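Please treat every number below as a calculation from the coordinates, not as lab data. As the structure is a prediction and not an experimental result, all values here were calculated from the model. Cβ atoms are built from the backbone, for glycine too; each structure is taken alone.
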Structure 1
Amino acid sequence: MREMKRLYLASSIDRTGVDIGKDIGRDPKKLKLAFISTAAEIEEGEKKWLKDDKQGLERAGFNLFEYTITGKTPERIKEDFKDVDIIHVNGGNEYFLMQEVIKSGFDRFVNKWVDSGKIYIGSSAGSIIMGPDMGPTYTKEDIERAPELKNLKGLGIVDFVILPHWGQNHFKDFYLQYRMKHNYKPKNKLILLNDWQFVKVEGNMYKIVDVRD
């Protein structure tokens, strides 16, 4: 029997991790969480946001360890995750992330994971790949970092596309001058998510939660 899927898709886990931890309904200290940082591997700079996101989950109390799917096999992933309670996929370059998701067989693994009712948490790129299409987040510079990616399909685990970091000054020009123009069409179901919001998915139902409410 197929279990009810449970996902928490955030824009910034740094700001929402504590509230997600509370919502799960179990003691985070007793839950082993895999923090998948693959999407950040090709990003440049000090990656302060990556450290902040880890701290956001640590503040929530999760027992986490950092992990990459780059270079892994399906067999290795299955073995490494046998005692894991929650998968968290963090942000960075969603196209490079999807490239490695497919190469490693993590796409098949995470589909089975979600179908079994286990918890998946995404942040930014980790939320984007759950939708049916990554085209709405397309930028030439980002996709050039994933030369082995053959198309812009997402995993299709949810039927909507997350556009993260809505309202952040750092992304303002990008959204107003490019992304909104690019997405002003009825092709996809879009959710513009600010950094204090996450989408809670249970079965076929979902809602947007704002942690400031």
Structure 2
Amino acid sequence: MKNDPLLHLTFALIDSFEKGLSIGSYLSQYLANFYMSFLYRYITENLFRERRKKDGTAQRVRMINFCLIYMDDIYISGPNLKLLKMAVKRIRKFAEDFLDITIKEDDEWIDFKSGEYLDMMGFVMSKERTVVRPSIFRRYRKSIAKARKTGKIDREDAKRIISRDGWIKNADCAYFRKRSKADKIVNKCKELMKSDKNVIYLAARQGQGCAAA
């Protein structure tokens, strides 16, 4: 382990910043999600409240029904607003006391029954449907239209299309994908990137371009 170059590189990247992690680094997203997993475990395993029944016995009640954490976004749902607010107080205290992080005070309370929606991770989600954030959808549509019109796709275009297609295929966009023939274009992009990976892999085996500084 002491002579592991990957381990040395990991700590070098962490130590390159006095506070926090580098935004945009692949390593940073994994480290952040790993660190936040301690908060996720606390939320899913410890947020209970005892409720006394009329016969004097105690009933253990969950304060939340569902939890989703992605990087610095936290979403929780629960049976009622009172229990959710109690849960949020406990979550803030745990985050500050045990993880040394501060959760902002600008909570957003969403009532799906009233037609409100959640904007998170690039999706806009309501009770009826899930769509892609407008800015992401417009960029995807523009890239697809360009590829269809010119018939040419370079590596940068392929990267953009593939990355945004992850949002599109997991949202209610089936009609658009069919109308724009997006699947055909995405497959071409994947073939292009696959051939690129083969070239990079062969170069690494030959000892070319595999140094890390």
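Side notes on the structure shown:
- Computed 29 for relative contact order in percent (Cα under 8 Å, 6 or more apart) - originating structure among 1, 2: 1
- Here the criterion is distance in nm of label points 7 Å out along Cα→Cβ at positions 48 and 152, and among 1, 2 the highest value is seen for 2.
- Given 26.6 for mean count of other Cβ atoms within 10 Å over residues 88-95, calculated: source structure among 1, 2: 1
- If helix-only ellipticity at 222 nm (-39500 (n - 2.57) for each DSSP H run of 4 or more, over all residues; to 500) is computed and equals -8000, the structure in 1, 2: 1
- Across the set 1, 2, distance in nm of label points 7 Å out along Cα→Cβ at positions 56 and 96 reaches its highest value in structure 2.
- Computed 23.1, 76 for Rg and Dmax of the Cα atoms in Å - originating structure among 1, 2: 2
- Read-out distance in nm of label points 7 Å out along Cα→Cβ at positions 136 and 160, computed value 0.9, structure in 1, 2: 1
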